[in-house]
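Just so you know, all these numbers are worked out from the coordinates, no wet-lab data involved. Computed from a prediction, not measured in an experiment: that's the story for all the values here. Cβ atoms are built from the backbone, for glycine too; each structure is taken alone.
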Structure I
């Protein structure tokens with residue numbers, strides 16, 4: 001059963017997947033009454049709803065929604081006796097880390113971005129319930145790629161931008177996590193009687209030169225753009241200001257460039273071993289993402305000649 005603000009959207013999304021739509025309850029994660037209706041007779045709960053964006057113009061919406069949603073949903077799940085209660089957090093709640101790798105021992109961070117701070121707020125709610133012994137399982141995904149993205153999230157939009165406009169060759173790097181691998185981890189983590197658990201799942205990490213090489217191999221095109229990290233962050237700040245006055249949705253934002261230019265890998269080995277999961281090759285994920293963007297008319301054949 002799904003809790004959805006727009007029940008009709010559920011039908012559209014599942015039709016695109018060729019799958020039957022599940023039962024749904026109309027409501028909002030900030031409304032305790034609709035959350036309680038959605039949880040009636042449920043054995044387990046997966047809380048994956050969040051406002052996911054690094055756009056500064058939506059910063060207050062992010063801060064107002066994500067921690068409050070965690071409080072409402074997780075508390076209701078505990079009250080309903082659900083086991084397990086899976087909370088989908090984010091690597092952003094652990095960024096920036098104190099070392100060169102994010103691993104299961106990495107503490108909750110003090111991020112500067114609104115999205116990161118919102119996920120920290122939600123994270124602290126989940127950890128508090130874990131400390132009380134509630135059967136809360138926390139999953140920390142990295143940058144999620146993949147086809148059939150009904151909201152055209154920033155990571156998937158960025159994939160299109162990289163092949164259309166070029167790959168900034170700079171410091172840091174980014175992770176590529178297939179949405180289908182994330183779904184497998186969530187499904188395998190939804191097992192009762194395990195108590196509080198945490199699973200880190202950042203995905204494959206690539207420096208920007210490595211990503212350019214892989215895009216060229218998969219799509220047949222990758223323009224390399226040498227880009228000083230400070231210049232990228234400055235451009236992101238400018239775009240943030242620009243989007244306040246014009247109706248544009250620019251892919252280069254300040255917070256996005258912070259994540260890129262200071263990105264580090266994650267050590268997912270404990271998660272993959274515990275849940276017996278093997279991540280699919282990143283090239284497969286990237287190819288499927290770009291093919292879907294091409295099918296949706298968001299890329300042209302000249303952008304991805306090897307996939308057209």
Structure II
């Protein structure tokens with residue numbers, strides 16, 4: 001929702017044929033995947049390998065260098081508690097500033113991966129599992145976060161063009177590194193574009209406008225694809241327009257959520273895209289006092305058979321008051 005070293009998950013061949021979505025339990029063997037939503041099966045498999053393969057990169061290079069090696073040069077990166085930043089150098093600086101205890105194991109368990117029709121863009125999302133070291137004889141502590149990645153394939157590999165993490169627990173406080181401050185994306189509405197990118201921008205803008213007219217829950221239901229998922233609390237996904245809409249409660253009961261996209265991207269084939277943006281929630285506490293929360297989001301969009309754009313996954317995390 002808009003306000004979110006290393007083990008490979010079983011054998012890819014076995015993982016890719018699973019059906020249904022599940023949260024990670026005591027055993028993480030075998031990613032439970034939803035049926036791929038596009039016909040680009042070869043690209044889908046390559047994308048899934050890239051998503052799982054981040055674990056290999058981290059094993060070989062360490063967390064920061066391994067994770068950052070997957071970033072596109074113009075990656076848009078959303079870390080909890082920080083503003084949106086753009087660029088591999090800035091994102092890498094933030095990743096290096098993370099305070100993971102020595103010996104922490106990190107891996108990614110995808111729930112869904114889908115490639116665009118041209119096989120050159122795609123998205124994946126699922127769970128990030130961190131296993132933190134414990135004293136001798138004690139059970140390691142496990143933290144489960146969730147992630148969304150939008151990918152683009154260059155001449156050599158799949159690269160992450162946009163990445164957001166939604167945390168299962170409040171993330172360790174982190175100040176925006178000075179070296180990354182200049183890469184913060186301005187909190188200005190995304191400029192009009194052309195072609196499919198403009199369609200995606202317009203869809204997100206209309207999505208927010210509808211929320212102001214009819215309520216957040218109804219808007220999230222109306223703009224959801226048939227199998228869309230949003231991140232819920234704690235650690236689960238809500239699936240489908242009706243369940244998503246109902247999760248917000250009666251219209252107007254929880255306050256108002258307003259947002260606008262600040263950047264985006266789209267597949268060359270014009271069937272998948274993403275927007276990132278900033279949101280503000282305004283509500284009332286039980287004592288009548290006002291509550292204001294600032295957040296950022298990453299939304300992945302898919303063009304439907306009727307030509308409309310609908311989101312397939314949406315998630316995000318807190319940001320500073322800008």
Structure III
């Protein structure tokens with residue numbers, strides 16, 4: 001996509017209009033008008049560049065660290081949500097491997113500009129796994145002290161709440177880890193790594209409490225994953241990142257929140273309109289040989305698994 005260029009607006013004033021107080025007032029008025037025109041053109045160009053294809057759909061943004069970046073791998077939860085919401089919403093991925101809440105706060109304005117002409121309908125936020133790692137003796141590394149983590153997540157929530165009156169939020173708390181598998185997979189290219197369920201639990205609990213305070217919807221992944229039978233062996237690929245089974249837990253919990261939330265309009269997939277769902281003579285012909293069968297709502301496989 002070509003870079004957006006600010007419109008170049010040139011105004012020529014007749015010599016006799018520029019002099020005196022009246023001329024200055026007119027000049028100010030025209031310059032103000034020109035600025036508004038330029039701002040409108042810029043917003044239009046941003047919208048065109050952002051949409052790229054139509055029609056306009058609600059946007060769900062997944063924002064977080066590697067559990068978000070990898071959510072389209074291994075039958076991940078991002079890929080599942082894209083399937084569930086096909087023809088209903090666009091799932092936008094903003095995942096950054098290795099990031100903590102400190103780095104997230106630094107780029108909030110770039111990823112979620114408050115003056116964007118299109119704002120997301122839903123943002124699902126996950127940070128905490130890297131923050132909760134034990135501090136490194138060098139002072140380097142992803143660890144973020146718990147009080148700072150809480151404030152960073154608060155800043156993220158406050159920023160996203162300001163995007164629009166209709167932007168909804170769901171936070172995911174820090175999941176547990178399979179400590180034995182983490183140690184087993186340790187690599188010599190890393191210095192000491194400290195990942196424990198005790199730390200994960202502390203950061204998860206802090207996230208849940210913060211969300212309750214801010215009235216933000218939250219999925220307690222630390223508890224939800226541990227309710228799965230043999231969770232330590234089935235829910236992770238490497239002890240930290242989610243397997244297909246772990247991703248199913250995320251989807252189940254997110255859809256539960258979306259179904260129970262009293263948001264208007266509802267963002268649960270069964271309540272949202274399906275794009276281009278009108279009947280068509282080009283659909284498959286029914287057994288009566290006179291009518292056609294509209295397949296736009298054939299979602300039986302989703303209802304069996306996710307309803």
Figure out for me which of the structures I, II, III the number 0.99 belongs to, where Cα Rg over 2.2 N^0.38 Å was derived from the coordinates.
I
Taking distance in nm of label points 7 Å out along Cα→Cβ at positions 93 and 245 as the criterion, which structure among I, II, III has the greatest value?
II
